[in-house]
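Structures incoming, each one as structure tokens.
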Structure I
Amino acid sequence: MFADLTLYTLVFLAAAAFCAGLIDAIAGGGGLIQLPAMLIGLAKTETVVVLGTNKVPSIFGTTASALTYRRNIRVSSKLLIVMAIPAFIGSMGGASLASLIPTEVLKPLVVALLIAVLIYTWKRPQLGQIESMRHSESKRLKISAVAALVIGFYDGIIGPGTGSFLILLLVAVMGFAFLSASAIAKVVNVATNGGAILVFGVNGEILWKIGLTLAIANVCGGLIGVRIALRGGSGLVRKVFMAITAALILKVAFDTFTALR
């Protein structure tokens, strides 16, 4: 498969994967960089195969970021398990239906939800600066499980904004600080990527050589991104989160407008 790629294209894809890993490790949204780059670099490849291949560097990058966060930030293992398992199942369901449901119909709703996320975060400058847990533990676990299932399904079938929705859930509903929320979101993202990879892989919709090569660049970016986030704290994560959410709004809105023309 590498024979079909020029050195320039491979370097371009690797650079995009590195930047995606770096941004994704801080506040999510790496797919905003990596997926469009892969759609350009692999223009002759079927879209569903590009989507499947995109999940490979993503899961390696998010795994590296999640492990680094785990060594520096204490998070309830019970919460991680309660969110990761439904997210994995939901992502498998979404990926299985990815070729059956016209996702263009859902994109206007995604734009509206992302705008609501951005406005909500912008109007509450103190949101997520310090940890102030809400609800009882049992209620938090129930809400987290249901939300992870839904967000996992969304990640499998569409994808853009998954990190934003996870982080806002953890900050606004649960009461986590942005830094802790980003650490938890990484673990859940590993689960959603894993579920999607399982489905895409079984269907033969992954270019493994390209995916694993780009994974190296994504992991390098992710490790640097985590260190930047740990140094900058929740304040930095909040700023990057808002910037990425705004960029996602523009990207999804542009894609929706283009599809309607």
Structure II
Amino acid sequence: MTFLKKSSLSGRGLAGVFIFLLLWEGVIQFLIKFDNLPAPSAIFFSWLDLLVSKQYWEEIFHTLFAALLGWTIASSLGVFIGIALGLSKTFYKYTYTSIEVIRPWPGVAFAPIGLLLFGFSLQMELVVIVLPALWPVLVNTMGGIRNIPNSLYEVVSSLRLNKYSRIYKVYLPSAKASILVGLRISLSLSIIMAVVAEMIGSPNGMGYAIVREQQAMHPTNMFAYIFTIALLNVLINYLLNNIINQLTPGQRKKNTIGAMTT
């Protein structure tokens, strides 16, 4: 597992975004005209028009609901299986190779299966969302449990705690930082895969809206939806990061996020 320094919504971080938007605006306004690449200012005014549209908010709600539901399912399964793999050497020995074979499979490859089984529905979207969002939580939970110091196991044995007390009172708190890292990565993947699922096989949500506006030759609206997705992803990650800081107060000054290496 590699660790990267935490990103935040700081002024310096946002400065790069504003510089990029200014350069984009300048190129479109003064240098090159693209038929289907609008300037940021045009996209902004289209976004303001979308804000008063009921359909726009319904599409946001649908995408967020599918993403958060898929994330909840994936997180629950990931923590449960990760604990089992981390604590049981036998279970790890007989299942981890299979998991490593399945883990690279792209979630979007399951979209045709979801369409065959569930048609154009929320269940189809969950088929695409859950599998990719599962692995960060599972791998980080397993790694956090397996990296618990041996001295802690000795302390637990001396306290004579039962199996469930050991898990909830000792093992999970010790692996908490690693589990939270997995949850954060998984949340971003859930939002991305929800949009992808809607692009491929759902007549609802922001992913479908992007395809709809592209086919209708409304590039300003299309880019407005794309920036909406990016903004939602940043805001949700910001909120989750604050929750993580509250749950791990000792990590506030030196907070890191992890990324799995394949």
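Below, the figures for the structure above:
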read-out	value
Test item: FRET efficiency 1/(1 + (r/R0)^6) of positions 20 and 116 (r between Cβ atoms, R0 = 35 Å, to 0.05) calculated as 0.25, pick one of I, II	II
Value 3.9, calculated as distance in nm of label points 7 Å out along Cα→Cβ at positions 84 and 108, assigned to which of I, II	I
Relative contact order in percent (Cα under 8 Å, 6 or more apart) - structure with the largest value, from I, II	I
Computed 1.3 for distance in nm of label points 7 Å out along Cα→Cβ at positions 60 and 236 - originating structure among I, II	II
Identity of the structure behind 1.05 (criterion: Rg/Rh (Cα atoms, Kirkwood Rh), calculated), options I, II	II
Read-out helix-only ellipticity at 222 nm (-39500 (n - 2.57) for each DSSP H run of 4 or more, over all residues; to 500), computed value -27000, structure in I, II	I
Distance in nm of label points 7 Å out along Cα→Cβ at positions 220 and 244 - highest-scoring structure of I, II	II
Among I, II, structure where distance in nm of label points 7 Å out along Cα→Cβ at positions 28 and 76 as derived comes to 1.9	I
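Just so you know, all these numbers are worked out from the coordinates, no wet-lab data involved. Just so it is clear, the model here is predicted, and its values are computed rather than measured. Cβ atoms are built from the backbone, for glycine too; each structure is taken alone.
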